[in-house]
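Trainee: Dropping the structures in below, format is structure tokens.
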Structure P
Amino acid sequence: MVEVVPYDPDWPRRFDAERALLEDVLAPWLSGGIQHIGSTAIPGIAAKPVIDMMAGVASFEEARAACEPLRSAGYVYTPHRPSIAHHFAKPSAEASEFGVHLTEPGSDLWRERLAFRDALRTDPELAAEYEALKLHLAREHPDDREAYTNAKRAFVGRVLAQAGIAFGRR
């Protein structure tokens, strides 16, 4: 189910609390910090109520060893762009409240997610346009998360092109 809810001013606090937990869990692999990404990282806009994060790791291969510590912290492995990121959700893939990508700083995913977030944070009109699109697509695809996500690709690609980033390279 695709659920887009009004902005919750508690999202930044929830991110900060989860980041503190993840900094301890991921300490042996971290390099680049833990970033709040996704729509909950954009002040004022409606979003799916999932705190998305990206953790920079020194070595993608060595970060595979973080699976068990993350599992102990309540995360489950949920593949997404597995050639450049290890993705985990908490408490489950179906009812995710938190998501975290482990990727190397400088990876395509790292650059895309931060550039997109920063573009929306600095341009209120662009953020409002994205919010309107998300609300429309949630109504259009209430039971199809893949269709909802795919329908946002053109917008995301346009924003990233304006930032000089080619979108979705694998």
Structure Q
Amino acid sequence: MSQTSDIDLIQRRLFRVRSRVVVLDSDLADIYGVTTKALNQAVTRNAARFPEDFAFIIEGEELARLKSQIVTSKTGRGGTRKPPRAFTEHGALMASTILRTERAVTMSVFVIRAFVQMRDALSANEAILKRLAEIEKGLLLHDSALRDIYQKLMPLLAPPPEPPRRRIGFHSQDK
């Protein structure tokens, strides 16, 4: 496979959870060429290397939202029995160091590049959203100013009232 296709394959496995870009344990294990069980055992044995900002367990509402983003298969014995572990960029790199397989070392470079590209894309999106908010704010100000001008011009654009007609006949001035 080419570097670009490897990075694209990895990027499709990245998700946003707790405002962080993460890869799930099953996907990371597949990328590194080990079983999910072996990966999680290695992480458990080296728990001190995986603080909360490197890896965390996804449970409850987060798990439900994540399941709605990805299609989970029920092959084998009905899917996973434990909630998945999510690895941040640093956690994925740390996992490659504790696995010590040749494939893990090779693929860790692609994993990091995929995280970097995802982070760049997210920051570009945030910049675009910020700029759109500024434009919207400006448009609302202009809309208000135009509405005010329109309301002031309407009386000037209305046709002038017709002058009173002179009544025919004798009229008393006492009215």
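Just so you know, all these numbers are worked out from the coordinates, no wet-lab data involved. What you see is a predicted model; the values in this text were computed from it and never measured.
Trainee: Given -20000 as the derived value for helix-only ellipticity at 222 nm (-39500 (n - 2.57) for each DSSP H run of 4 or more, over all residues; to 500), which of the supplied structures P, Q does it correspond to?
Mentor: Source structure: Q.
Trainee: Now for a different question. Upon calculation of log10 I(q)/I(0) by the Debye sum over Cα atoms at q = 0.21, 0.30, 0.32 Å⁻¹, for residues 21-60 alone from the atomic coordinates, which of the structures P, Q produces -0.67, -0.95, -1.02?
Mentor: Of the options listed, only P reproduces it.
Trainee: Where does the value 26 come from, among P, Q, when relative contact order in percent (Cα under 8 Å, 6 or more apart) is the thing being computed?
Mentor: Working through the options, I get structure Q.
Trainee: Work out mean projected area of the Cα convex hull in nm² for each of structures P, Q, then name the structure with the largest result.
Mentor: Going through P, Q one by one, mean projected area of the Cα convex hull in nm² is largest in Q.
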